[in-house]
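What follows is a set of structures to go through.
Every number in this text was worked out from the coordinates using simple rules, so none of it is lab data. Bear in mind that the values here come from a model prediction, so they are computed numbers and not experimental data. Cβ atoms are built from the backbone, for glycine too; each structure is taken alone.
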Structure 1
Amino acid sequence: MHLDPKTLIDRAKAETGLSQFGPDPFEDGLEVCCAALEREAGLNDAGRASAAAAIVASLAERLRADDWFRRHPEILDVELAPQIFVVGLPRTGTTALSQFMSEDPGARSVRRWELNSLTPPPDAAGPVDPRIAATRAAFAARDAAEPRFRTMLPLDAEDASEHGQLLGLTFRSLHYPTLYNVPSYRQWLLTADMRPAFAYLAKVLKLLQWKSAGRHWNLKNPPDVMLLEALAEVFPQATFVWTHRDPALSIPSVCSLAALMRARTVDHLDKPALMAALLDFQSEGVRRGLAARAKLGERRFVDVTQAELGRDTLGVIRRLYDKLGLPFTPDYEAHLTRRMENRPRGQHGRHEYDLAEFGVTAEDIRGHFRDYLARFDIVDA
């Protein structure tokens, strides 16, 4: 199966019966992504089929979303609720923090069941959405096929999701370099204008907020840390919550997760090479994040360590809300406490991995993050 952009576009058009993608860019990123998947990723037949299906799904979702924008132009007149973006290196507590923040009844998150099926726009006043049950079934099938996912990503259909997949609707998603070995696409992303990706994200958030609003948006996507200037330009009033963890713990964890995701798509997985690529990518991301933070100003940022979040969840959230100027209400505290009781940390087992299989030591990893570690005292956290 050849990953040809035109063929994939034609498949998405046939699947949806739609033909207009709207004015926002996507073809430039699609071209570079497909070329990298063809030439660099080393995909087997299953990997090619999986990549093709993912691309067609993104293209089809883009067609359906733009169909709604054309038929309901009033969606684009929606005033977005204030935005809080949770960012940081992956596996530093971004997911846990975002899930805890999603328990606030006033928060609006991009929920897992919405992510793969944006339309019709969810309606808070309507009946229970059938997409919830469909997503639960899909998650159950995934976990049955590969139980280790549950130890790494213990998520349910109604949980808050990352919005990286929505950036992928313009084919400017930094998740692809983790899912696949695509160095040329990764380099293209690091030099591309990312403002169109965030501008399209803003349109999608308006679509989701149209009939299902909240007091503020609870948004999370770890790779945003390397795109903060573009993000802040599109969302000028946004606040950023940066999570932290010793990279000697977070980087092997994300490498282990990436290895699991890639394993079925290639016949040979070079784990040391995967680690080397992720180290370069993530350390560059942190360097960019620190530089952008210096330009944007400290007032836009609040820091949370994963260790402290685990030790004193309620206290961390209470202090975080105080810094964000948000009310930590008794209702929110009750919701949060109930979640912690019903879904304790580690209930599905520990995420186990062996650092040696990736060909590095803890100090090798920390050496890539010297400036970051000099700024944040987290090695012993």
Structure 2
Amino acid sequence: MAVGKASAPMLATALDILGKRVVSGILITPRNSSLKNTDKRIVTFRSSHPLPDAEGVRASKRVLTSIDRMQANEILLCLISGGASAMLPAPAADITLEDKRTVTKRLIRSRASIHQINTVRRHLSELKGGRLVERCNAGTIISLIISDVPGNVLSDIASGLTAPDPTTFRDAIIVLKEFKLWNFAPQRVRNHLQQGLTGNIPETPKPGNRIFRKVHNFVVADNRTACEAARRVLQEKHIPTMIMTSSLDMEARSLGKLLASVARDSEQFGHPLKSPSAVIFGGETTVEVEGHGKGGRNQETALATVERIEGLNGVTIAALGTDGVDGNSPAAGAVVDSHSIIRARRLRLRVRDFAERNDSYNFFRKLNDTIVTGPTGTNVGDLYLLIRGK
């Protein structure tokens, strides 16, 4: 089973290695992915992200049917990458796809972290939170995982398809109440979570459960991988580079302010960035969406730096998603320098107006400062680069 933004290339590589061995498989790939070759042994589904769709439900049913039929002398190889939570929704029997879409959309638009979002997802699914392991009769389960979650927390990557769940139905309810979403959640979702709270629906399998003895989870790439690659490229350009963190987890605009403050200190005191040098931050941020514009967390971060680095000559900040897609925009992110605000004023673009509308994409589009790569076929979170030139 291959699911996520990197599922197609991961599966292609696995099939090359496995050769002519007896294999049957399921590929759940993004709608916009390009498949070069088809293999008759593989059933393919093109699902959506970040909101689940009917194709994802069909894929979920196929996965459930397949793992139910597996035997003790068989191996389940799971190839998991970012986006899998949405692409393999597997709604619990008493809730609908539309229920899951509604809850997911509201959580994404809140300030909830990926851990909090996936705490809810795990308790609304027949596969997440280790339930896949609970249902699968295979003698061995091997998961090769590309992580898009800060800290590589297995229960949060793809909402823990093959990992124990340390959270509970109570925790899921607390998340919805904390962000004032409980009263707006569909009645079926509230009923399901309350049934779980009272024990009428079994909890997800927890750490220490014997069923995980047959499971082997390996993180084969993560945000640190991308940070190290970015550092190599910058150092090849003779720019000394430091990775500050690859486990960033904070609000987008707050990160923008932090990046700008580091740039200002470096200009004034020559520390932490000498000239020339660079610092890399990796991880993931959150955004509370109140407007109806286009953008995403990376462009929100970049927008928060525009006015704050005015006058800092030689400073460049880039924020981008490694999957090539930032929020509901066609961009991966944006680039800002000390002249961005000057050019914006010439075009009579007010940063505050775009920030209030959550319309960061159109701000940077008008400046021709968006980073556009198209879908990259993988996802290991986001990269934030602060570069100080000579």
Structure 3
Amino acid sequence: MRFYLGAFGDPGHAFPMIALGRALVERGHTVALDTWQKWREPVEAAGMTFTQAPEYQVFPTREKPLKPYAAAVRAAEEIRPFVHAFAPDVAVADILTPGPALAAELEGVPLATLVPHVYPFVPPGHPIYSIGARLPRTPLGAALWTQANRRFVAPSLEQGREEYNETRRRLGLEPLPWVHTALSRELTLVGTLPQLEYPRRWERWVRVVGTLQWEPPGERVEPPPGRGPVVLIAPSTSQDPEHALLRAALEGLAGAPVRVIATSNGPPPAVPIPVPGNAVLVPWLSYAKTMPLCDVVVLHGGHGTLARALAAGCSVVVCPVAGDMYENAARAEWAGVGKRIPQRWLGARAVRLAVRGALRPPVRARAAAVARWAAAHDGAQAAALELEAWAALRR
């Protein structure tokens, strides 16, 4: 079959879609992937046809105001000729990528959605998504969260639907009657670990498939010599320009009975960071090759890094700073696979105590159980199987 994929170019969204495309190619299908130019080489190396996503201003600024979804209209119109020529059997769009989704729909192509993180559709009784709140333990707590969602979240979802439907009107498409318009009501694939999902009644069109993992080539980094547990410090590539987490972790773990591998995930910091004798600091490394050597990963909480750490059997220490990192930190704490440090408490002592807690046997055991599940459930292959079954019904 022929599959057309579209993904936002941020690594947290592009990498899972590359993993899915590679799995589909391995299963004998023809695949085209629409994403940013920077990922052309790995896309083509995996046997897919690369098509460059339009890259222009997406969000309005004071100097360049845009009406809601104006970029999506432009992207859909620019992408549509390729979709027509490629003639896919089905399309899969990342949750943040309306352009490919709209272009596919304009060409009458059945559309699925890939959510490369925990599911954002909040049912009654669950906390507001992405603020870092835990699942309530009592009926009263659930009732309060239901009211909070109705008051603070529902109006925004309604506004989002109105704006998206205006975009659809401009393209000649029918309006959608539901909120969370980015989720396909035919098939939505959730690329996360089920252990991070709060208990809920799942919609018939949703499948939690496990993590879809791909990363660029990188080097394995060995820990310093010794016998203590290994801690990997893996900060966000974009959300901590001052390297606050890296500095606090290296200071806090200096002299601790652990061995530390740390990465700045970029060029060396402008202000040098002291590296203690029990640590090694590198600009880049391969998570896939290095995490299996580790016992604990200290991170900001991006879903891709969190899921890979847990799949490698590492417990985690999460200090969220932006976006869904707060949600991921809450889920990891709730699942018992790690500890959370609020940003306002970040410091050397907080990191040291949190790492000590993440090394406790019950926490390590729960992380190991997640890793055993992940080893038996390849998310990319599971997603490919779901797509095959669904596409076969639509042909």
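Tabulated values for the structure
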| quantity | calculated |
| --- | --- |
| Comparison of 1, 2, 3 by distance in nm of label points 7 Å out along Cα→Cβ at positions 226 and 338 - largest value held by | 1 |
| Distance in nm of label points 7 Å out along Cα→Cβ at positions 162 and 178 - structure with the largest value, from 1, 2, 3 | 2 |
